[in-house]
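Next up, some structures in structure tokens.
Laboratory data are not the source of any read-out in this text; all were calculated from the coordinates shown. Bear in mind that the values here come from a model prediction, so they are computed numbers and not experimental data. Cβ atoms are built from the backbone, for glycine too; each structure is taken alone.
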Structure I
């Protein structure tokens with residue numbers, strides 16, 4: 001079993017209340033509810049940095065995903081997990097703003113998910129993708145993401161469409177700039 005499968009995660013109920021702890025691989029195999037974060041790193045033009053997941057990833061290898069994402073470790077809070085994932089995956093430290101919390105569902109992989117926005121202007125460094133996690137990455141306009149999702153949906157994680165919709169509803173800059 002891969003080390004990733006051994007990570008301890010909190011198991012939660014439909015209201016995101018802690019009901020236990022388990023190994024990531026077991027939690028996924030059994031479809032148990034747990035927690036995750038996604039971060040959109042947004043530049044001054046309103047473009048969103050997307051990462052192409054490494055081909056070695058167990059879930060959705062080689063597909064485009066949010067700037068940074070990951071599970072909350074057992075006992076970890078959403079805010080600290082978002083900052084950790086952004087630093088681990090892109091080497092970026094930037095202020096984060098939680099914009100929406102999504103309930104666990106099949107579409108989120110049975111994960112209660114908080115979507116954050118990180119302002120690239122306030123980042124201390126440029127994104128430097130971690131090659132163990134990310135094959136490549138770049139900034140996309142919302143229109144480019146829409147085109148990707150419409151023309152080549154198999155090249156994106158299933159949750160990217162949901163996350164983009166929630167971003168638009170809660171935090172998207174002036175739509176005229178698109």
Structure II
């Protein structure tokens with residue numbers, strides 16, 4: 001199966017001694033479900049695979065940036081520039097949009113209504129729910145990688161891959177990123 005891998009993924013997995021299926025399953029489960037590394041270690045042990053939680057963490061840190069790059073190449077194009085933007089009371093976001101409006105013919109309407117922003121904020125619930133079992137992210141670099149992986153799984157579930165991953169489950173879409 002290693003010959004079917006993309007060159008970037010093959011380079012990352014060069015000296016790893018576990019089967020590719022085990023590595024990808026651990027990384028996907030860690031990003032997709034609210035599991036700690038130690039719980040994931042227990043789950044794999046129940047399946048007869050002895051893997052340390054720190055090994056799963058290293059796999060995640062090595063593999064997620066490559067998979068995210070592959071996803072970005074296969075991500076659906078964004079439609080058009082938005083006509084209305086709903087924000088909270090963040091001054092920097094409002095200032096940036098007003099600066100953008102200065103150079104545009106058709107202006108973006110900025111809405112700062114307290115209750116309209118709830119729908120936008122709901123999209124981040126998955127990340128908040130997912131990071132709780134991690135018991136905090138200790139390192140900024142690792143936090144960026146893990147959060148991008150969680151967001152990657154979230155985007156796959158929302159159908160943001162090209163062709164919407166026709167006929168494929170989110171798991172199959174995730175595994176296809178390594179090919």
Taking relative contact order in percent (Cα under 8 Å, 6 or more apart) for each of I, II, which is largest? II
Value 2.9, calculated as distance in nm of label points 7 Å out along Cα→Cβ at positions 11 and 131 from one of I, II, is from structure II
Out of I, II, which structure matches 1.0 when distance in nm of label points 7 Å out along Cα→Cβ at positions 27 and 51 is calculated? II
Quick check for you: by FRET efficiency 1/(1 + (r/R0)^6) of positions 83 and 107 (r between Cβ atoms, R0 = 25 Å, to 0.05), which of I, II is greatest? II
Of the structures labelled I, II, which one yields 15.5, 49 when Rg and Dmax of the Cα atoms in Å is computed from its coordinates? I
Could you figure out which one of I, II the value 14.0, 40 for Rg and Dmax of the Cα atoms in Å, for residues 67-154 alone was computed from? I
Among I, II, structure where helix-only ellipticity at 222 nm (-39500 (n - 2.57) for each DSSP H run of 4 or more, over all residues; to 500) as derived comes to -17000: II
